[in-house]
Structure P
Amino acid sequence: MQPPIENGKSVILYHRSYRKLPGSVQLFLLQFVCMAVPLAALTAYNYPKLTHAICLLAETILSPFYAHDTVMITQGPFLAAVGYLNFLNVPGKYPTFGFSIVNFAISLVLLLFLVYFCKPRPLNICLIPIVTVHMLASCFFAVSPNLFPYDTADYSYLYMVQQISILLFVPFIMGVALLPLPSGTMTKFLTMIATYLYSLTFGTVRYVAILYFLSKASLLYMALLFFAFGPLLDFAYIVGIYSIHVTWLAKKIKGDFSLWRW
């Protein structure tokens, strides 16, 4: 049991409204330069090989479901000084008029149900804009599908740009969030690596699933998939992994008054 503090006012800081973690700016900068910057630099330097490996895996998984030579790896610009970005090109499928109308009707009914018959819970609040986007997309494809400016190749390229950008972003955001905490250097580094690997694995699985769904179902679902399973989901798991680390750390040092000070 932690002995009582003789003079409590000596550790009560001016803010008094939250706990403060002691730390060194110099140590933070040193760890950031030694851990976060090299990981982001390796990603930036090797993204042509990384995206090619992702595309090879996706091509191996998807090729049996398509005609011969319809699934192919294509290149597009990203960082001119490094090289091209690889992405997968698969055949797309435009929705019929009837298919668009059915999706519009289902979206409208679901939207009315969420607005008028469901309690304003967090999940319902998230579903309302997603359903609205899909309803508008269904209306667009029912009226003028030929004006839709994207196909599966465009989505594939933009997705790969998004994924590499997230992999570049993860070391910096996790570095800023984790490195000031009083946990071990190796623990913080392993948490950063775990977030990076999770992002890479989840992003690859999501890439394969979305391309398959868009090509087999319809391009109608492009906007829906982006808003439901796009960057917002990446933000959610980054926050989730950070929360796990902080929860573990808080339980570990909750009684150490040399670290937690009011």
Structure Q
Amino acid sequence: MPQQSLRTERDAAAAYELLSTASEDPAVLAVLTDEELTALAGAEAAALAGTPFLDESELERGAAAAIALRSLVARGLVQLTDEGRETEGEDLATGAEPRRAAQLDRTLAGLLTLRTSPLALVHLTRRVADQTTSLLLSLHPHGGVLEELITADGFHHFSLPAREAVPARLARYVDADQVAGEADGATTTATAAELDAGTTEISRRLQDARALTVVTSADGGTSSQLTVVATTDAVLAMDTPQDAGERVEVRELGTSGLEALLAAALPDPAAL
């Protein structure tokens, strides 16, 4: 069933149509479960943003995906027969007439096209107590952004925010309780081991973490990672240390500083 290796004129048109609807406060366009995304995109592509429900369940992935596919067919989101299908146009890679066992709903076709063909990715993983959620941004030319929020129970919420709205949306995700102050605070330098020891003021502040978010950016040949910690009364950020002896700067960020940091973490597809 997975069709991500084949791209048709219909897929591309559907993707462009979706990007044209981007707004500063977008509605959720579609919600898919881990199982449905696996059925549509394949296990490897689905795992890109995480599949928390399938990871924790005892379900065999192939069987779970097959059951989910039956549900998608029943809801008219996957068409198995030729009757009622839209014209696919040419295979974009070969120019030949495409052959497909099934046709996806036009919105799903556009979403999967955007999800599997970005120029750059930004992945945020946020942990609160024993619960983890994720946010995956697929970045495209001309400011195109596909946002995918993955809840702890394995639901993938897709929306299309305008590029200029993304830093503020990320800041609300990282600092859900809005504890960042009005202005940036002090910067402290220490080794990773010192930060873990709990013997200094900054290490004790980090141990007061209420939410920890790891932000990973990748634009093909390069990648970067930073860690943002929301405590009871502040937001602290640092480059993610690779070993205990590495010295890192821990910065206290105000609201504007947090947005600026997250904006800087977004690769610019125009520069790729």
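Derivation of every value follows stated rules applied to the coordinates shown; laboratory data play no part. Because the structure is a prediction, the values reported are computed rather than measured. Cβ atoms are built from the backbone, for glycine too; each structure is taken alone.
Here is how the numbers come out for the structure above:
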| quantity | calculated |
| --- | --- |
| Answer label among P, Q for the case where distance in nm of label points 7 Å out along Cα→Cβ at positions 97 and 241, calculated from the coordinates, equals 4.9 | P |
| Comparison of P, Q by Kirkwood radius over Cα pairs in Å - largest value held by | P |
| Comparison of P, Q - label where relative contact order in percent (Cα under 8 Å, 6 or more apart) is highest | P |
| Of the structures P, Q, the one that -22000 was derived from, the read-out being helix-only ellipticity at 222 nm (-39500 (n - 2.57) for each DSSP H run of 4 or more, over all residues; to 500) | P |
| Origin of the value 0.10, where FRET efficiency 1/(1 + (r/R0)^6) of positions 137 and 249 (r between Cβ atoms, R0 = 30 Å, to 0.05) was derived from one of P, Q | P |
